[in-house]
1. Among the shown structures 1, 2, 3, from which was the value 21.3, 76 of Rg and Dmax of the Cα atoms in Å calculated?
2. From which structure (1, 2, 3) was Cα Rg over 2.2 N^0.38 Å, for residues 71-262 alone calculated, if the value obtained is 1.11?
3. Please state which of the structures 1, 2, 3 yields -18500 when helix-only ellipticity at 222 nm (-39500 (n - 2.57) for each DSSP H run of 4 or more, over all residues; to 500) is computed from it.
4. Hey, distance in nm of label points 7 Å out along Cα→Cβ at positions 167 and 423 derived from one of 1, 2, 3 reads 2.6; which structure?
5. Can you say which of 1, 2, 3 returns 4.0 when distance in nm of label points 7 Å out along Cα→Cβ at positions 127 and 375 is computed?
6. Which one of 1, 2, 3 has distance in nm of label points 7 Å out along Cα→Cβ at positions 95 and 207, as calculated from the coordinates, equal to 3.3?
Structure 1
Amino acid sequence: MKQIFSPFGLSLFVFVLLLFSCQKSIKNEPVLQQQLQSTAASQENGHLKQTKEYSADVAQKWQDLQLRFLRITASSGNPYGRNGHRWFAYLGIALYESVVPGMPAYQSLHGQLTDMPEMPSTEPGKAYHWPTSANAALAYLSKHFFIANTPLINTSSMDSLENTLDEQYEIEINNEATLHRSKDFGTAVAQKIFEWSETDGYKHANDPYTPAGGVGSWTNTAPNPTGIAEPYWGNNRHFVQGSDMGTASPLPPVYSTDPNSDYYKMVKEVYDVSQSLTAEQIATALYFRDNPGFPNATNYISTFSQIMHIENPQLDFYAQAQAKVGIAFAEAMINCWKIKYTVLQDRPTRYIRNVLGHSTWSPLIAVPTHPEFPSAHSQMAGAVSYVLTTLLGDNYQFTLHTYDYLGMAPRTYTSFQEMAEDIGRSRVYAGIHYTYSCVEGRKQGERIAANVLDILRFRKE
């Protein structure tokens, strides 16, 4: 039998076999490294979930806490002035901006809102937990807005809510890098929004002011209260340029003591209504009197919150809704105050006492410390109800429980416009507004809200 291999050949065969095995092993090594790198990347990036995949629980919890701060009693006074409206808008914008990168069809409002700075960018391909971003943004702004005027317990409650949500999200995410990245992004958004908010002119809203109207115009002298509420609020920076275009109403009737004049008839209606108020009309007037409760028409923030609790939407819807409602709300407030301190229309009390001759007459609720036209409550209600209608439809039945804690009966409506009209009537029942001011105020609010929604582009083109 012949030998298949010589000793030298056998050695060569073994060498070649070993060399082949080593090369095969070396060739497979990058595949293993790639698999390990892929696994690490998966752990780092996670599943890139969109904002719509999360509930709005974080936004609702922060809104509930803010409402606790806004709600006051008659004896405690209002430490916030007229800021509740502007804070609600800025909080809504920050909420939206902190989660909009997780909404592919939507875009930032930078370049659309007046002087709004460019927002921070997210890291491409990296996972973000949008409730964590929202929590960081809302915590930062809430503390900066409310902390200067609230007792320590409020600061503690904000810390507690932020930490509780962070702990919950840490368990859900189970990825420290994603958690920190999300918190950093939300905080960075809020910092820019706060810095922007500090330049809108609100600090000069209460600069010295002396009423200088003609005969029959508003003054801060008896029977009106001596206070003057934010006479320069109307100079605040608009969120949306052009929001007030085409929204003005015809001026109210010119002051006259002639019994045949429109002005005389306008005031006399308030007196006549006051003489035959039903129990339901009194209840309506007291429900929307502000104090005790939510001062300066911030009860509409409570209305928004209650509707959101009913709907229980996802985070993307809530963020858009608060941004839209908040901006329209704040814009209507700026516009309303600008007109008030331009027209300087007086409240009914002086005329009813001095011209109509009912010297002991007084309105049902305290007279506000600012001019009468237009009705602020009506304008705010018009703006808020218009936006809510675009979001949820014309025929939307709901029940307000805003003042359950005061023992007031809930109020049920079949549409948001019905609520706005009821609020306007409440101011006439209360004896502090004329029907014309309430009807036209509501219309102005609706037109401002329509402009805001027409001008702003939330969705990408």
Structure 2
Amino acid sequence: MVYTKILNKNSKWNLLVKDAYGKYKVVYHNKLKSKVISKREELRSNSIKAQAALDMRTVVDVYEEYSNQRMEDALNTKSALKVSSVNRFPRWFKRWIRPHFENKMVFPSSILIRQLNIDIAKTWFKEIRKSGCSIKVAFDVANSLTTVLKYAVEKQYIDHVGSLSEWKPKKDKALLPVDSSEYKKTKTVMINRQEVARLLTLLTPTNNEDIKSISKYVIVSCLVFLGVRMSELIAFKWKFVNLETGTWDITHTVVEGLYAKSVKADGSERSNVLPTELWTLLKAWKIVHNKHFGKNVEWIFPSFGYYNVPVTEKVVRDWLVLAYQDLGLAKVEIRKSSSGDNKAYLKVLWSKFKGSPSKTFRHFASTALLNHQQADPIVLNDNFIKSYIGHLDIKTTKTIYGDHNDLDNTSEQFDKQRSAVDNAIGIKTTDGWKELN
């Protein structure tokens, strides 16, 4: 209901309406009080109708509005919000929100946004799981319901979020599958030092005219030594690498083909030294690069078809999985596109590194630094390591990468580990009871 006052001032009757900040402002005035009263009734009537419309807004209505708003914000070139961060909302809406909240067999009447509670959310959660929604996606979509309720509060569609803010489906055993591996977070499998050496040996170019092979070798070397994200790697330009001082900067990324001065998160923008091996390699690559692509091409790794754009993430991923297959670390299959355009694509049937063919190097570089920290604690301090990897807090680095223990995978390393455990436990046993033949 709109709040109003009628005051007589300067020989006129004034209609005042209370705004969102609690202040009354004049919206209409007339010499005749009857006209002002009539205007007030009109405002009240419109307010009642507007409130009635708000009261009838459904979960589907508000979720769709929220989804569209987020996408609109992300498409704004002046916004730091990325499309890749919010494009899941339209996808979830089409697949898991509208079809199930509008399913009359489950919800005979439309669920209003002000009616959404834990019981309704649980019923919906079970339905999307029956429809094939993975448990991880179900968790994410369930969390988005609370986000949408907060949006509804901001828009004054409802007064408060309600009990759903306390709902945690991950803690409700009645909603969890029997197999805990479905919902427990798994860490990225890390490539070990021996596998890195084998990979680089496999990719070593045989002559300086094979520009594609050289490019592959240098790209993988950057992943190994720098532990950069793929979006950072393909955004590399020569102006961000100083071959005189041996330093490199991360300030830009390429996400979904869009090059922008943005990074993934706070702490991702950074400036560091180039490892000696990579520094030497990039100097050699600059010579070959300029000869093949030309001195005016600013991308360190340009596309082979169009030099004015960088190599794509898909190309690098395909290179990697094919190399992994040659090393026995993956199995891929070349399949024709179903669109009938005679194009082919790689289908990964199995990979040791699953869906993280490039991210595994980020784990490798981080773990290598963390493992060597004790040997050189002054230089490899927490600040250096988190800045090198691109994290705001060293806890993030240690939480994600610190539990890897398979940096080396050799019999010598196993012997060292076995000896360390033997010394730590310090117990002797005897096998004198075994039968002697």
Structure 3
Amino acid sequence: MPELRAGFGLAKITPSSNVPLAGYAARMGLSQGIHDDLYARALVLSEGKNALTLISVDALALDAAFVAQVRAEIGVNTGIEPAAIMIAATHTHGGPLTTELFSPEPRPLDKKYLAFLRSSIVQAVTTAWNARFPARIGFGSVPVSGIGGNRHRPDGAMDPELGVMRVTDQRGQTRAVCLNYACHPTVLGPNNLQITADFPGFAVAHVAESLGSDSFAMFLNGAAGNISVGRSPKATALGVVGPGRTFEHAEKIGRQLADLAIEILPSIEVTADHTLGFAVRSVSLKLKPLPSPKELEIVLKQANEELESVRDAGNDPAKIQEVQLKALFAALIHYEACRRAPGSLQEPVEVQCLRVGQAFFVGIPLEPFVEIGLELKRAFSDHLFPVELANGYLGYLPASGASEDQGYETVSAHFEPDSDKILISHILELRKQLLDAAPEGTHHT
């Protein structure tokens, strides 16, 4: 059997100048300094001719076209199949603007920064590829409490599991750790203008520090579409900042996750007996029907006029916020209608499944509600790492039954209700394909 090898690399991707920050419609102004650096982190696994790559980028999200360019360059540098490369954003709301699909008033992307980001990701993977060592891998999980919660209901669904992948060398020394946890990195709110990776950055920094020199940690976000460290996404959208949105709180949360992972590492058994495989599929999903941009432009104008009227009338803050949300939702829907090509009824969505033995990393270019991640975990009955914002970005993916009165996630979602069921069925087919595949090969569709 070919030798299992692993390598890791990272590259700093902090912008060198003041830039627009991504993630909050209510945020005003450019970044004002750097609290903590941003990184692209890459973990390469190989076994003979088979190879997989997991890449975590401290960014809000990445466009599919950008991901395609990066995959192609990595393939040239390393020979790794582009479809075996997963590139996921951590979803920090304290990084530069890297995608157009968030704001109803799109701002131009910085092409120079995107070129720098692309080359940095390729550099991280190339470093990982060239630094591979004989490895052993194991998987585990630990329950988490007091961090993520349902954004809409205190008693709503959530995923309390912190998934952990441990990579050791042949002597048994832990060299790399991958964390998987479902939660919006929104400790820092719209009032923050400092560059930050938020709690995932603090978590991986603490894990890597505890492992010692020449070690590595990365974070992959789970199905966190309706999970966050706070409970009021509507207030956040309007720029209302509640208590606890501080760097101290972000670091506390990051250390809490890191300490849980560090504690269970010794109990995670590792082995070199892992079949590597990958499978990807493009799934066409039906878009939600919308009125024409011209019709929605009238709705948006009326909403903005109503907002101006209630402000001028000196209404109470609650009434003003209610109308503000109405105007924001009108802007989001108008933007989505303008974004679509005329006559568009469907849009392709890539689903990707990477296999490492009996563990699977499932990536989709959406923000799936936590119920979707939980359903996948029940269906897989293996170690499953759901990875959101992987290989592109196409908005939120509400779970079946979610109503539009839940907030901007369901209002702004691009696809028809029950699209999650379609994606889940395809993901399960990819899992079966990988389990049925010959051990000596990787596969894709």
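Values quoted throughout were computed directly from the atomic coordinates according to the rules given, and no laboratory measurement underlies them. Treat the numbers as computed from the prediction; the structure is a model and nothing was measured. Cβ atoms are built from the backbone, for glycine too; each structure is taken alone.
1. Values: 1: 30.6, 142; 2: 30.5, 123; 3: 21.3, 76.
The correct label is 3.
2. 3
3. Of the options listed, only 1 reproduces it.
4. Values: 1: 3.8; 2: 5.6; 3: 2.6.
Traced to structure 3.
5. Value 4.0 for distance in nm of label points 7 Å out along Cα→Cβ at positions 127 and 375 corresponds to 3 out of 1, 2, 3.
6. It was calculated from structure 1.
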